[in-house]
1. Can you spot which of 1, 2 the value 17.5 was calculated from, given it is mean count of other Cβ atoms within 10 Å over residues 109-116?
2. Assign the value -2500, calculated as helix-only ellipticity at 222 nm (-39500 (n - 2.57) for each DSSP H run of 4 or more, over all residues; to 500), to the correct structure from 1, 2.
3. Suppose relative contact order in percent (Cα under 8 Å, 6 or more apart) works out to 21; of 1, 2, which structure was it derived from?
4. To test your reading of the models, identify which of 1, 2 gives 32, 22, 17 for semi-axes √(5λ) of the Cα gyration tensor in Å when calculated.
5. Compute FRET efficiency 1/(1 + (r/R0)^6) of positions 61 and 261 (r between Cβ atoms, R0 = 25 Å, to 0.05) for each of 1, 2 and report the one that scores greatest.
6. Can you tell which of 1, 2 yields 1.00 when FRET efficiency 1/(1 + (r/R0)^6) of positions 149 and 189 (r between Cβ atoms, R0 = 30 Å, to 0.05) is derived from it?
7. Given a value of 46, 29, 20 for Cα extents along the principal axes in Å, for residues 93-180 alone, calculated from one of 1, 2, which structure does it belong to?
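Only the coordinates and a few stated rules stand behind these numbers; no lab work does. Given the structure is predicted, the values throughout are model-derived calculations rather than measurements. Cβ atoms are built from the backbone, for glycine too; each structure is taken alone.
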Structure 1
Amino acid sequence: MGKDLLGLEHATAEEIEGILVTAEAMKEVLGRDIKKVPTLRGKSMVCLFYEPSTRTRTSFELAGKYLSMDTVNIAVNTSSVAKGECLIDTGKTIEAMGVDVVVIRHGSAGAPHFLAQNISAAVINAGDGQHEHPTQALLDMFSILEAKGRLDNLEVAVIGDIMYSRVARSNIWGLCKMGATVKVFGPPTLIPPDIEKMGAHVCTTFDEALEGTDVINVLRIQRERQGSALFPSLREYAMLYGVNEKRLQKAKKDVLILHPGPVNRGIEISPEVMESGRAVITEQVTNGVAVRMALLYLLIQGGN
């Protein structure tokens, strides 16, 4: 791997495979009574989140601690950013403190790339605007690999708010590189016009999206990033685009259900589906820690 992990658009299949293989070893650590190894003792990580997060920020912090790193979370709303400090100055300040890794989530697409160009510490993109969320896609692929034993020759349907989902973009780039077929379906107003250029096939009906599908990745409605009402109501969205048991009859019997969280219960996915054995939403959270441990290890060890 290079110095940073900024996205999966330009990652190679070999790099993705290396991360997933390493994550498998890291997950073994999570199964121990004492979940701590001295691998990255003396190294440090800062989580710099300009947007709210629970799963991603916490899993990065735990991943670092399980590898014996010193970890710090910066609350942007109480930091010098609130006084008008720009991103590059914040990055330079963090770098001057001897930090090895900066994990950044930012509302502007390209912010992690800009930061990576201006500091020597490794930068990990934890979500930038409507662009990418590479670590979520990696943990999704790891979850699929655990359940299905492979990524190639699988049919994966990504359902919901494609337009505003950085998770969808990273998944499409990553899964296509690993040999999967990716289909997308959702409200026409939430399907980007150029999505097929990324390698995805746009489905016009729910039945088409689910027919022969091995994996369904249900997306969260990105209400905080939508500038206007792009569908009439949440009730209508649930009726037309929500994943429920009746609709799943069109998919394969052993279909796997993913969701990046947090779930809007009863809207994007029914409670019955969430509680079924086909949904691995909780397991995705565990896998997120293992994948982020793998990334920290590969980026730091690769730079030494």
Structure 2
Amino acid sequence: MSRVSQELLIAIIVFTFGLGVCLKPKPCQAYKFHYLFSLAKAPDDTPLWQPMSIFVQEGKIYVVDTGHNRLVSFNFKGEPLKEFDAGGQLKGPMYMLRDKRGRLWLTERLDNALVFIDIKAHKLRRYTLFFKGHPVVFDKILYWKNKLLVLDRASGKVLLLNEALDMERVIYPQIRNFVGFFDIKIRGDWLWGLENMGHRLIGINLVSGKEKILSLKGVHLVLPVAFEFDQNQNVYILDRDLKKIFIFDEKGNFRYSFLKEGFRLGQVHYPWDIKIYKDKLFIVDEGNGRIDVWGL
């Protein structure tokens, strides 16, 4: 083999192995999402108004349409299915979930209430709770082992409620300079929180109590409001002020960002929340009144 051929072969091998770390999904590689379609109208053709969150379950996407005091469901083709306003009783719904029995739990902004709805039994109940003598300001809500995890916006701490809505635990990290959570996610037995106006994620194991801190490095965030993980442990941070999603690797190192400000489909105005579900990325854009759906 000639020297030129040997050098060419070596170059090919080096190039191939150099790309190898990104040819297949590995922990170092963030997914490259692209815009697919938007969820923007209810079945009656009325547009969404100030949507604040979504909940995905059993092949359906539930949008909390806060401005219209309703929930709107869609299929994964983006087609609107049903809308639900509990007979006009909802008052500024913000976040929702469906428990294992199919019952709805919502947090409301106008009455600052935790709302329970059993559609089959035609029941709706509102609850108020107190923490250290002050009303709980209901915000994000999650479900873990038949218990509710409620983010108290006033304290930035997470309240663990049993089925009777008794407060079993108050969850927050045991660090001196903790300033409260702004967004929370559940992954297995781990509760993860985006610190309020901070540059770190904090994980708390709900069984063992073990804690982890992931500091985000390499970029200045202005108003981070939501976060997500992909299957490769990369972190996606939505910055409402910068109108971008920033991607960090599993060690907190900045990799790249995407999204543009605007009013066209795939652009954002005032984004508020994000969710990754299987191969889909959902961006809740309050300002444009829609949910943009991105895929791989």
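1. On the way: 1: 20.0; 2: 17.5.
Label of the originating structure: 2.
2. Source structure: 2.
3. It must be structure 1, since only it matches.
4. The read-out was computed on structure 1.
5. Details: 1: 0.90; 2: 0.55.
Max of FRET efficiency 1/(1 + (r/R0)^6) of positions 61 and 261 (r between Cβ atoms, R0 = 25 Å, to 0.05): 1.
6. 2
7. The read-out was computed on structure 2.
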